[in-house]
Structure 1
Amino acid sequence: MKASETRIRQALDRPSPDIRLYLLYGPDESAALALAERLGRAMGPEAERVDLDGAALRGDSARLADEAASLSLFGTARYIRVTGVGDESTAAVEALLAAERAGNPVVMIAPSAKATSRLVKRALEADSALATACYVPVGEGAEALAGQLAREHGLRMAGGAARRLVQATGADRAVMTRELEKLALYLDAGPDRPQQLDDAALDAVGADLGEAEMSEIVEAVVAGRSSDLGDALRRMGEAGGSAIPWLRSLARRLGALAEMRADVAAGGDIASVIKRHRVFFREEAATAAALRRWTPEALAEAQRQVRRVERALVASGTAGAVLADQAMIRLAERARRLGRG
């Protein structure tokens, strides 16, 4: 069944035995992971979480249904989180929905799936599944999301606080949530004791990430300037900024380049493609150089790598920003080698 974000939040907060699958699809993987965390909180701190991915289900389509029907080793609640899935997992979903019993809920994250994919269509037509699309919010939608998340932490946005929070976090739900947690602690706010969030609190606690700093990282990766990238990452680390906003910015840049590169591969000349995509005139030279440097295959792999790094950053027990820094330096080295070709 199709579910709005409000309904999916409510369903994940109070999981029903009638729902076997919660499918979170679309490009905003950070939002999907944040929603999946709600199921974990609802299941309780002692719940056992089983982690699977699309590759595991591709090789064993019965495993998902088996895990959903299995008892916890410790006699506690149990749920299954599946990440990085696409249409290759449709058979596993079919088996889950058709199984005689499935006592453990499944939350599935499919960042590459679209509303027209087989996986999503199967979930939408099933009474025992809920599916919702996760898209990166923009403009007023992003500010509305910031306000909603703030209210959950007992914070009332004042003045331009919502816009400033969106700009500082790249509209990333996970980063906004962490910033709001710090702000709520600083203001001693909670759902039962709401406090006003204004510029003064953001100045005291919030970390502003400048567009210039993020742009410098993105362009250093795309252009293969490893030494410049190292300096930019060091400055960002010293400022205490999260890597997720600039990873998001890099993902958008790579996506735009991939679209333009496809047009070039179809026979368009670079100058015409750049004009058709309305590239800002100050970025035309760098964009042209990037289109000559990157192949469609390399851009696709770079996008996958950025998504993997983002997933690792929001997962617990990782090396955090170190992973992002190392991965991006490797990506810049890859870009430098492409330029030699």
Structure 2
Amino acid sequence: MIDKLQSGIIDEDIERIIAEDLPWSNLAGMTVLVTGASGMIPSYVVYTMLGLNDTMDLGIHILALVRNKAKAEKIFGDLLQRDDITLIAQDVTLPLSIDGPVDYIFHGASAARPSEHKAAPTSTIRANLVGTFNLLDLAVEKKSRSFILMSSSEVYGKVEDSLSGITENDYGYLDCLNPRSCYSEGKRAAETICASFHAQYGIDCKTPRFAHVYGPGMGLTDGRVQADFAANVYRSEDIVMKSDGSSQRAYTYVGDAVAGIFYILFKGEDMAYNVADSGNVISIRQLAEAFIASRPEKKLKLVIEINNKNAGMFNPAKFIGLDNSKLLSLGWKPSISITEGTRRMISYLEQTQPSF
């Protein structure tokens, strides 16, 4: 059993991750740097390392790099009193100076919220470009064993409408003069930077590409529909949609997504892997209904309000799904359904957020 890390929900997720048949002993005695450590996916990487220390006594030391120290202290709480984790408060775009070894780097520092892309496009692209350069320079200096860049399905751009499952080689159009491309182009460039450091310095780089991840640790003000729906249900509000919700997406529970990272780290031979649960392809409307169904006792309703003012507000693509066959070939199998995942996300909020 792991020591209590977070809520019961997160602890259960971490136990499930470390139960995977993976060569965890490769991390024994290693120093692991995780950037953006207070974010949803990177925080689960941190929790996994701590859980491995608790269950297998691996002696991993975690360097958790964050930009907002107060936010990180609130998220990690008493865990920061442990000897196996060190909090580093620094913007990833500034030069990094770290004493001692850095054996593995998990780079998750990036502005993922759409509102941030719109409000601060220069900061968004800078974290992906300058931050990735700084961390890979550190990897060269420290002779790190592996570098994981947490990437995104946004690197694919606009693919053909007929394409039902996007493979790792299906790249489409991006308008480089649209400031909203700051995130997509930033992730593309970051992957190219990784490929360049691999070619020139031999750094082992892996880039899991995520799409539509949800679960504990996602902020209620994130701005993506899965966060909005969770916030509505948690606050006992009807869900009001401004579109018909017919577009389909593949939603992946955060615990499954993070397990995918470690399959890629330990077993992946290529650089890029799609991380998506193709078994959870549902419409946005069905996602809203799943969140409502997670708390039937609240008797919430789904309300559709469409008018001409909504035109152009939403992604017109009817299907956005990633082909996950490469990751499945490594032995990864997602285990949390939409029904279970939405229930777990709401339960986490109920355990950790102030009551209304």
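Across the set 1, 2, mean count of other Cβ atoms within 10 Å over residues 76-83 reaches its highest value in structure 1.
-12000 is what came out when helix-only ellipticity at 222 nm (-39500 (n - 2.57) for each DSSP H run of 4 or more, over all residues; to 500) was calculated for one structure; which of 1, 2 is it?
The value was obtained from structure 2.
Of structures 1, 2, which gives 17.7 when Kirkwood radius over Cα pairs in Å, for residues 108-291 alone is computed from the coordinates? Checking each candidate, the match is 2.
Assign the value 0.25, calculated as FRET efficiency 1/(1 + (r/R0)^6) of positions 28 and 172 (r between Cβ atoms, R0 = 35 Å, to 0.05), to the correct structure from 1, 2. The structure behind it is 2. A value of 1.06 was derived for Cα Rg over 2.2 N^0.38 Å; which structure in 1, 2 was it taken from? Label of the originating structure: 1.
So if we calculate distance in nm of label points 7 Å out along Cα→Cβ at positions 236 and 300 for every structure here (1, 2), which label has the highest result?
Comparing 1, 2 by distance in nm of label points 7 Å out along Cα→Cβ at positions 236 and 300, the maximum is at 1.
With distance in nm of label points 7 Å out along Cα→Cβ at positions 92 and 220 coming out at 3.7, pick the structure among 1, 2 it was computed from. Label of the originating structure: 1.
Since every read-out is calculated from the coordinates, none of them should be taken as a lab result. These numbers were taken from a predicted model, which means no experiment stands behind them. Cβ atoms are built from the backbone, for glycine too; each structure is taken alone.
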